[in-house]
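Next up, some structures in structure tokens.
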Structure I
Amino acid sequence: MHATSAAVAGAVTFLWLGMVLAISFLEAPLKFRAPGVTIPLGLGIGRLVFRALNLAETVLAVVLIAVVATGGPSTAVLVLTAVAAAVLAVQLTAVRPRLNRRSDAVLAGEDPALHRSRAHLHYVALEIVKVLALIALGCTVLAR
């Protein structure tokens with residue numbers, strides 16, 4: 001990969017990684033432990049935060065794809081970029097809508113226990129795959 005493309009791809013990748021780690025693995029679980037944060041309040045905050053995160057991720061993914069596509073990437077860089085982008089696409093199109101339906105019901109006053117879902121587990125599993133892909137991608141583009 002060209003030096004400038006590798007530097008930009010590395011910066012974008014590690015920025016994306018940092019945002020995912022900070023929000024998904026730090027802010028999200030801690031929010032519900034704060035005094036006075038109810039489930040509806042936490043869900044409302046979470047929806048806003050994840051909507052912003054996912055928008056930022058989408059922008060970063062588009063930038064990353066453009067940089068990688070024009071930078072003479074190796075096969076490993078192409079595959080890792082595709083994995084990270086594909087995971088994000090699955091999260092946005094398949095998992096987030098289910099999570100939104102559940103949070104809509106809870107915010108409408110329905111009992112959260114009535115709306116148990118494995119969607120959170122699927123989202124977390126995909127976040128782990130995305131984090132691993134981003135770590136590998138960042139290291140690969142910077143090791144060029």
Structure II
Amino acid sequence: MDMDTCICTGLRQAAFDITEIYDSYLEPSGLKITMFRVLRRLSSAEQASITELAVIVGVDRSTLGRNLRVLERMNLVAFEEAEDARSRTIVLTALGRTTLAKATPLWVKAQTKMRSVLGEELKSVFVAMTKVKHAAEAQ
């Protein structure tokens with residue numbers, strides 16, 4: 001790799017490519033990897049506020065809010081009034097749980113595929129991602 005190769009562009013392209021791979025595996029479930037990620041994290045939390053779920057998923061509130069509106073239209077999540085009337089809690093619906101159960105084995109297949117593709121280099125990929133995260137946090 002020479003100095004003219006943009007690291008950011010290369011990583012963004014790799015993220016786009018891997019997203020396409022996961023999306024193709026998840027297609028029979030009707031989910032995209034971005035949706036699966038939210039449903040999976042919400043399932044682990046059982047319920048959460050938008051702020052809590054944004055932290056759990058690792059995205060900003062506005063991005064999560066847009067994703068949740070799509071999931072709500074698909075009847076995969078529901079908003080419930082919280083104890084504090086100013087906030088709402090997000091929960092998986094019965095259809096959300098069923099869809100997540102259908103998608104999980106498809107995601108496992110995508111994981112297996114990517115582990116096979118990356119092989120021994122997978123550990124290096126995670127080391128690099130951690131370094132990038134720490135660099136971003138130090139900004």
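Each value in this text was obtained by applying a stated rule to the coordinates, not by laboratory testing. Nothing here was measured: the structure is a model prediction, and the numbers come from that model. Cβ atoms are built from the backbone, for glycine too; each structure is taken alone.
Identify the structure, out of I, II, from whose coordinates helix-only ellipticity at 222 nm (-39500 (n - 2.57) for each DSSP H run of 4 or more, over all residues; to 500) was calculated to give -23000. Comparing all candidates, it corresponds to II. Match the computed value 44 of relative contact order in percent (Cα under 8 Å, 6 or more apart) to one of the structures I, II, and report its label. Here the read-out was taken from I. Once distance in nm of label points 7 Å out along Cα→Cβ at positions 71 and 103 is evaluated on every structure in I, II, the highest one turns out to be I.
Between structures I, II, the greatest calculated value of distance in nm of label points 7 Å out along Cα→Cβ at positions 79 and 119 is seen in II.
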